[in-house]
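Values in this text are rule-based calculations from the coordinates and carry no lab data. Computed from a predicted model, the values in this text were never measured in an experiment. Cβ atoms are built from the backbone, for glycine too; each structure is taken alone.
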Structure I
Amino acid sequence: MSIDYIILIPIIPFLVFLLLGIFHKRIKPAVSGYVGVFGLLASAMLSFYAAYQYFFVSGKVYGVYQTFTEKSVWMNFTDTLHIDMGILIDPISVMMLVVVSVVSLMVHIYSRGYMKGDEGYTKFFAFLGLFTFSMYGLVLATNLFQIYIFWELVGVSSYLLIGYYYTKTSAIAAAKKAFIVTRFADFGFLIGIMIIGYYTGTFDFETLNNPEGSAIMNWAATSFMGLSVITWALIFIFIGGAGKSAMFPLHIWLPDAMEGPTPVSALIHAATMVVAGVFLVARLFPMFYFVEDGFALNIVAYVGAFSALFAAIIAITQTDIKRVLAFSTMSQLGYMMLALGVSGYEGHDGVGYMASMFHLFTHAMFKALLFLGAGSVIHAVHSNYLKDMGGLRKYMPITNITFLIAALAIAGVPPLAGFWSKDEILVAAFEHNKLIYYVGVFVAGLTAFYMFRLYFGIFWGKDTAYEHKPKESPLSMTFPLLVLAVLSIVGGLIPFSEFVTADKAGFEAHLNYPLAAIATGVGIIGIVLAWVFYKKENSLSDKYANAFGPLYKWACDKFYFDEIYMFVTKKIIFKRVSAPIAKFDKQIVDGTMEGIGNKTVVISKKIKGIQSGKVQDYAFAFVAGVVVVALVFIYLWTN
């Protein structure tokens, strides 16, 4: 398979970024929108062609999907340890090319209508181009250091997009929060990379993921605190992935990141950036699975399960529709992580890995649809809050039906896309860890409940007396909704297990009817409860909120994790650690250096007369010196 053309996929959005960024004051807004859209359309077409060539023409040989790479040495550390820059084509990288392309293209088209009239219209499309370039580079990376470079570029891009409304205080704070929290996580990622490089002598994914290679087998002998050093490296790498994918307890940046424009929420926080952590674990899955009997993989499973449950509970109580979707994203990412954590490696035993990637694919479509649908609603009523909405189905029929499709998909209602991928996750959990399975089923019910709480609150409920009559969004915004709605319906019909598996050898997946019936039944119960509580205005929700008392308030306030972080940061780190260090630095270190400097100045003032430049002073010093020497000589001679 020739992969030379694939380099154009990331290069095109990068050129769009340069063109729009450099000439943003000269290019007319309407033109910049078309430049962004057609640039992404070109990358998307190349991505689809690459997927066709790989999966249907030349990728599979002897029943196993091959890996294609092109790389060149960029930086040497030792004779064996070096950083390569290149392209890696395998099932998950091709799948991610399609995901990033579809979602980014729909967001670009949608943004032409949503951002119309914005002062920074051209700059916005430049930032979208930079972000898409960074994501393409991340999924095509051939080694740990290359993925880390683009990982940080994604962080920079998200900072620019979250803080796009730079005159808005909350947006600035949200951008800084996202950047700082993920930087702490990325420091763990970097430590993991360093450990792996030191002990294995390579950063290359193909070498590291070879189950029979010495790069894996030689690590077990060296241990630290009861675990092999490579297990520690994988734990640190997972910390980086947990930060990017907003896993507990590094989740606090995700809800605040909704301060960016809604298309940004759909692009970054629904389908691409936040799944980078899941993709990272999947990229290194053989290492996670084979090293020390999958100890690090167990951590992935339990963190994912807890994050899914934790976020779903909070989502039930939120009133900002974008924050509900933000916690929903965290919960679904937890689903993907727990699926990886309970997965085996070969054949059907690796159903968890396949299910995780399958859910990543389907979730990208219906969650992007939910965010863009929310943006359509916000565009119409100029508010993010449920209290300002209701009865919008009469005014926005396209947004209503597409949002309903996405809500049914994420609730796992057959035959929509979310049903198939979520069912496979629950099958994997049931086969490997019953506790995680029960958590997954409960979260499925919570997901259906809070999504239809959202749907009924927006499109049914009370018929709000709107100051300005809402109207359906323009075609540039509704067209992406319709495309994503179709994908949310048919996306689950793809025989995913034949294309993307842990061992790259496809298998035939079968629907587990009892488990599917349980999950579907729980989801329907959640929908029915939401119907009772929220389809028509009533006091039931208030009564039950009061009945739960402090627990409801804790969940509504996100269990005070922001306050905990602020307390630890300000009261402990800043006041108890940083302040004494700063005082020592100022008074001791700076004081010592300033004292030396001051003494030097005083001494120099006293002796500067020696070099006054006056001849008479030099003559006096010369004569005085001769006299002193003479007297000393006479004294020594006479004695």
Structure II
Amino acid sequence: MIHTCFRYRPQARLALVTGLLLGISAPAFAQATLIQNVRVFDGEDVHAERSVLIEGNRIVEDDFDGPVPEGARIVTCEDCTLLPGLIDAHVHAYAGLDDALLFGVTSVLDMFTAPAMTAQSRARTAAHDNPDEADLYSAGILATAPGGHGTQFGVDVPTITGPEQAEAWVAARIAEGSDYIKIVIEAGGEAVGRTLPTLDQATVTALVDAAHRQGRLAVVHASTRAAAEMAIEADADGLVHFFADAPVDAAMLAAMRESGMFVTPTFAVFEGFAGRAGSEKLLEEPAFAGILDRQTLANLRPPVESERIDSFAPAMEANIAALAEAGIPILAGSDAPNPGTWFGISLHRELELLVQSGLSPRSALVSATSAPARAFDIEGHGGIADGMFADLLLVRGDPTRDITATRRIVEVWKDGRSTAELRATRRDRIASQATQSPTRQPIPEDGTIAAFSQNGDAVSIDAPFGSWAVSTDAMLGGSSSAAASLTGDGALRLAGTVVQGGFAQWAGIAWTPGERMMAPVDLTSARGITFRIRGNASGPGVMGFSEAGGQQPSLASIEIGEEWREIRVAFEDLPRFDGAGTTMLLIGAFAPGPFAIEIDDIKLWE
């Protein structure tokens, strides 16, 4: 936690500097870095001109005015500002910690990733010797109801059904290494497109109490006012989303202030789901160019086309402004890597959105530095002071006046080491990739790309390249279903139900032509896809995904009936689709209702 104990009296500072410098070897001393005569935002206050000395992984002196240490690297930068490394207070850190660092995000707070996936990163964080990626603190597994939000991602989630299970559930998470406890209150609704099972008030309160007895924070996923009210009633420490479905009023703000609650709004992820490109636009910044690969760039495109942003954004801005005016601590979090976001880059967008919502640029910087460090008790991070860890960001301009200056990155230090070489290496790799297009895939002689067979009770769909699978919206938390079998003449039979969803609903069979999931393949050797189909379905069609469309699917509707029909769908008839970067083709039903279809002779056609 950032406390005044890090701001030493002059005598204590002298002792600290002397102790550090006398206690190091000559080779280590040669690695000292003096960042000279720059503007400094220390996590709370702005200093017009200071020099900061770092040695090893620590800040030796935050206002250095002595002789330059022998062999030190001197960094000067006209009209530049030195900041603490940024902290993203809401991510899902199963990937991207190296990307985060290159955008100046030196620590992240993970809000749900299986502990086994983060064990090595958490160990490097604890050792304070982690120069190649952002530090990681994690909630581990989240608390949710059976079938509730968080159970849809293919991760084994031990769910909870009542308050009597809370103590054991929390103890199990702490044994796994959770730094804090995350609780989900998500009943679904209009935005999600369906209702969801969720925890009741008694269970939420029991989880919060159990976390507190174990000395852990309890934070809550709450995207509606009703869910936020439950979290406040339970005395949770923070909300790791905020709501825009209703205004926040004075009584709620007073209750939050009295309990010391903080809020991480995650505006950046919501704007993508509401249909507005936000993070993607930041790719125009020169300092951000050439860092992310093609597949990651596609993730930055908003997942839907929607006008919902026109009503959502003003409502969210008003509620964030009310939080700020009431003095509720606000933390900056991106919810990366959800569609429309990515690690590091989206935190800069979140800062801009917070300023658009009424925070001053300086307050927005607090939300990404000292505020999350204080809220989550991350000692030695989030500030620039003697003895703190040397996680630093140098930018051109003054972000305390213009928040977009955080994007003009000059250099990033992690555990006292410059990331300049990491950045250069990444840009070289991305530049090399940019000159390499996917290899043009020849199509089979007869065009056939699917062969059906029965192995016991299971149906196999073999492909000459890539792979087929039965696919439904369950991967995105949907409730649609599909089951495959073979007909007597060897055609594939699919039967199930498409259930209304929030952003997309489907059930069918999907072909990913690449060697790995969603890897792009050049299919321009073919003009389109053809197959025979019969049966009954609501909204039957062919859906395509390609690099050009990013997260947005391209859908071509088809007509089917009781008799076999041959269908031809040209790639050029799929909007936003480019066969040169095909990542998936899906045949199935896309409107709510039961379906039963038979499919055969799936081919690419020239």
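Suppose helix-only ellipticity at 222 nm (-39500 (n - 2.57) for each DSSP H run of 4 or more, over all residues; to 500) works out to -21500; of I, II, which structure was it derived from? Working through the options, I get structure I. Looking across I, II, the calculation of semi-axes √(5λ) of the Cα gyration tensor in Å, for residues 297-568 alone that yields 32, 23, 16 traces back to I. Here Cα Rg over 2.2 N^0.38 Å was derived from just one of the structures I, II, and that gives 1.05; the source is II. When mean count of other Cβ atoms within 10 Å over residues 121-128 is calculated for each of structures I, II, structure I comes out greatest.
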